[in-house]
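Given below, in the form of structure tokens, are the structures.
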Structure I
Amino acid sequence: IALIIWLTLIWTEKQKNFNHQNILLLIVYLFFLGFGVHQTTLQIAPAVLIIVILPFLKFDKNFYKKFAIFVVIGLALYYIFYLVGTGFGHGSLGKYIFALFVIGVLIYYLRDYVQPQVWFFALLMVILGLSTHLILPIRAAADPFINEGDPSTLPRFMDYIFRKQYGPTSFFVRRAPILMQLDFHFLRYFSWQFFDAGVISNFLNVSKQFIHTIFQFIVVALGLTGFYYQFKKSKRSFIYLASFFFMASIAMILVMNLSSAEVRDRPYFFITAYMLWAFWMGIGAMGIVRFLRKRSKLLAIIALCLIATLPIINMASHYHKTDRSQELLSLEYGTNFLNGLDKNAIIFTNGDNDTFPLWYSQAVYDPNAEEYYLEDDTLLFAEIKGYSISKKEEIPKRTQTKLNEAYMAKKSLGGIRKDVSVANLSLLNTPWYIKQLRDFEGIEINLSDKQIDALHPIQLANEANFKVGDIKITYPKDKQLFVKDQMVLQIIKDNYGKRPIYFAVTVADRVDFDEYLQSEGMADRLVSTKAKYQINAPRLNHNIENVFEYNSIYNEDLYKDENMKRLINNYGADFMRMSTTFYQNGDYENAVTYLKRAMNFIKEKDRYLPSLANLYYEMGLYDSALSVIEPLVQKSPEDAQLVYLQV
């Protein structure tokens, strides 16, 4: 994008009477080459188009009038065909018609300046730029381990390119108020880009809010100074940069139409706008130094030195967050998930954050990943009383054959625990992924291609019963079952008793199997017994003590963002379950030990300190209980429960 901006500005300086069209051809190529990296490359295309046609101002007195008419017609066509396309299930039709209209206007309007062969070369540049996408069907046809979208056929390839699985987008149906999108997304992300107030405040031992206010003022003031200085020196270059900024900020807010409940923060959508703001900061800095130089060279030198420290401070304050040299948290998360499962397990995961670490651990050789199998867990049940081993799965010949085929398909992978089949619930809404699980993961799914393609969300007309083995679940009338829910039922129906089946702890919707799940650590195993909050305490304890790795978690020098902290909380929940188990068995000493260890993983530790104090009271350790409660009472003297515990 930066190269395109630079080339556009170079063209505006060199061109006379719309010559140097080779630069424009290179820009076209770079746009569509960048499209293969990320589709947001096209965000500044309208700005480039406007800049390119600006020279016509001096040739055509009616330019503004014609331009306004074309804009109105184009938007009208977009809206009309958006409505028509939506009626036929093709909400993107309006975009294609709008693009064709713009191309048609350009060809007509530039007919005296652009020769037909140049348009031909422009089309060739588009094709060459997009040709990087040809690797997608070639790779997909080889059935790789990770084959999202499976674009091996033309229809699936087109669905992949146009992101069909994410559904249609619309400028008109807002997913959140525009002002909220501007504030919560664009401006909030903007404040993250320049100077980490937390790091600087800790270093200087000064209020974080004070540091945040000072440095945000510097960022805004330098940018606005750059606005003013560039506008004063060159209105045309200001218009160029402002048009780029508008398309990368306000227009992107309208186009992306982000909701108030995105699954993750998306500052990368606006990175071009933040880069352009940095341009204005640089121009503003130059303007300040030049202004001071006219009055005092000493002041100019001092200002220059101070301004030169700003990017250094910015880089230093963000280095801790962006340094990933010791970051093994995701790897350990994936290996801990896999190594805590029985051999040949099937595990349902929720989405990206709890699936990609498992895929990476299976696919890539990493010297930090060690493979672990628990071949026989019967010995574990001597450690903690009151638990009996569940009946083991017996693998029939047909299932073993599918497992052998899956093993051969994964043989070339360099990772661990390739015997485990990962079933991502988010992707289970798509036919191509269901077929991949059936054909390459060794998961029995007794559905034909035609049946899979016909799957769609349903609402039960009557009460429905699901039964497999000793598991019985009744779904009420009007219960809505998405495709992923139907596939969970199908996979359990076809594989229960043959392979161990687990739900990751990160899965919120277990399709009403909650009372048939038994916690073993990072995953809950499907069992035949029905009860609430079942725990396989021996296996859970073995996993958290002997299987799971915590090196990255215990590394205090490693920066952990909010997503990482949420993942780490799951480990705390495991230790909390063991603490509860020991407490129920009357082993208060271990209950305290495991509760304290649980709090090492949990962000909001104060929530569990009253439980720790209660344990101390029951053990007769009153001084220890008071040492826990008194600081809490000082923080919240109005909390009656805490005051009662203190008394």
Structure II
Amino acid sequence: MNGHPLDARMMPSAGGYGRVCLLDAGDLDALRAAADGNATTGTYARLAKLGEALNASGSGRLAIVIDDPDLRRTREFASLPRTLSAALDVAAASVANACIVVLGDALADGTTAFGDAGASSLSSVDTLADAVADTVFEVRRRIDTYFEQAPLALPADAAGAACLLTAEAVLAWLATEASPGLHVVHGERRIAWRELAETVARRVPIPTRTDAAEAEADAVLALLETNLKHAERLLGYADGAHVPPPGIPSHRLRCDGFDWQGRIAARVAAHAARHERRDAPRFVDLPSARRITTGSGHAYLSAGRGPRAMLLINAFGIPHDVWHDFAAGLAPDFSLYLADDADDAPADAGLTRAYYSGPDAPERYARSVTELLDVEGIDAIHVASWCGGARYALALARALPGRIASMSLIAPSFAGAQDYDGADSAYENNLNTMCSLVARMPKAADSMARSMTGLLDKRARNDALEGGHASMFALPDSATRHWLHAPFVSAANMIEYSGQLLNFRAHRIEAERDTSIAGIPALLVTGEYDEMTCAIRARAITSAQLRPIQVELQGGSHHMVHQNAALLAKLVGIFVDAPAVTSDALPHPRLRIVPAADRVEMEMEMESGEL
């Protein structure tokens, strides 16, 4: 009837409903708009056919199944018959003769279980299993053996639960028990978060623990529960959602034949396979990647073909590949640009020379961006920076008034800044000590490079396990750790990088305290476990310069620009669309807007991280 999987499924004629039509959230939005007089269903072929079926005489009994997560949360079911009647121009009696069934739980097998054709909704089992597996493999990407020393803490028995409802159970109920009118159906089998997490862990496999006293302060458990809450929100679960609405029959259906553990096993196996195949992506391998060279010789990498333009500003010395996944997330809606080295002879391990190659590099960069905008016909461009790229972003905003549409500063570093709250992190201090020595004594470059690499390797091997979850979350992914090592793989790289770092520390653009750029919409994103920079200082400087929306990522490290690229791409996309971001607009509960009162408390308690 309307192209959904349910349409082709015929029901037994005796006592059942001969045809079934599935409506999803998009269909309901269209119906509500039509009922309010803001649109017509005549241009929406599937809904027009539904109206014809309801109006047809002798057409048999029709069941309308509604799968909408928002409706499950709000439980505003009573208005559905009126909405259908008004939107489809169908008599109320004809609508009343239909069986309208609201799915009170998301289907464990998804709507594809109704047939092979048409659209499909999320499977509740897949979505909840993904929430657990995403947590487990986010940890294992950093340290593959982490759970051997620190077993996964399981949620408490009362932490949360989901109910299993399947398409087969709904179809069976429609065939044998359904009656005209509005109904809500739920699954009878309840699965607690603890049982779900334990099932996933057993399939990975990793050890688990249930010590509630220890679990209370466990950051991995906290992230797990946040991810499960997000999954519940996607599926439409909410507190009290299973309380039957007054006057609407509610039915609990048995789903005994559904192999939910087998489905979880398959889902975990897919996660494990991706984990084993993981490698470091390359920016130039993006499907739409190309290299642009301006008339004066400035080089840029570009990706995406979207209508809006965004400039990515990298950390100095670090390979551009850190932006690959972030750019992939934005590419459908943005054209993205990233400054590249001017020559074709790359440094060892991809060390980039695109930033801070000399004291005048920021000014030269601003001129090259102006040329890029003119060549590409861009009036104003959005900017996203990572780490030390934040200073370039501030300088660019001052150099190109009116041409910067917004600024998103991800884990910014302002090492060497003066007269602001906060201090250099221990990592920034170590880098400064080593690079200053190399600048004075180039012959020391080889030993300093080996010392720095040794410190980073030692941390990855030992300190994270000894330091617990905080040290573990601060680490880069093991497959991309070599990006961080790029400045230290050779004496030549160490010498170049040392010069870049000293130029960066001398570039104190934040000392300009006027309000000339304060009107630019700005977003600041810091990580809960970023031990390489100082969040206190980042908040102080950006607040003085830009008045940004300040967001913190739960479980986020300094490397979140690629570790959590998909989520950050969603966040930045939302911010660009509507700069006045509120908590309700954030794409995931592990992101939180930092209120002013919390910032003061954090600044009193926080200490900058240690290498």
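Where a number appears in this text, it was derived from the coordinates with a stated rule and is not lab data. The structure displayed is predicted, hence computed values, not measured ones. Cβ atoms are built from the backbone, for glycine too; each structure is taken alone.
Starting from the value -12500: which structure in I, II was helix-only ellipticity at 222 nm (-39500 (n - 2.57) for each DSSP H run of 4 or more, over all residues; to 500) calculated from?
Numbers: I: -17500; II: -12500.
Structure II accounts for this read-out.
Given structures I, II, which gives the highest value for mean count of other Cβ atoms within 10 Å over residues 263-270?
Numbers: I: 14.4; II: 17.1.
Once mean count of other Cβ atoms within 10 Å over residues 263-270 is tallied for I, II, the winner is II.
Quick check on the output: 3.8 is distance in nm of label points 7 Å out along Cα→Cβ at positions 175 and 551, derived from one of I, II. Which one produced it?
On the way: I: 3.8; II: 4.7.
Clearly, the read-out refers to I.
Looking at structures I, II, which one was Kirkwood radius over Cα pairs in Å calculated from, given that it came out as 26.9?
Numbers: I: 29.8; II: 26.9.
This figure was derived from II.
Still on this structure, I have one more. Taking FRET efficiency 1/(1 + (r/R0)^6) of positions 495 and 543 (r between Cβ atoms, R0 = 25 Å, to 0.05) from the coordinates of each of I, II, which one would give 0.65? Write down the numbers at each step before the final one.
Values: I: 0.65; II: 0.10.
This figure was derived from I.
Comparing structures I, II by distance in nm of label points 7 Å out along Cα→Cβ at positions 199 and 511, which one has the largest value? Provide the component values of the computation, followed by the final result.
Details: I: 4.5; II: 6.2.
Going through I, II one by one, distance in nm of label points 7 Å out along Cα→Cβ at positions 199 and 511 is largest in II.
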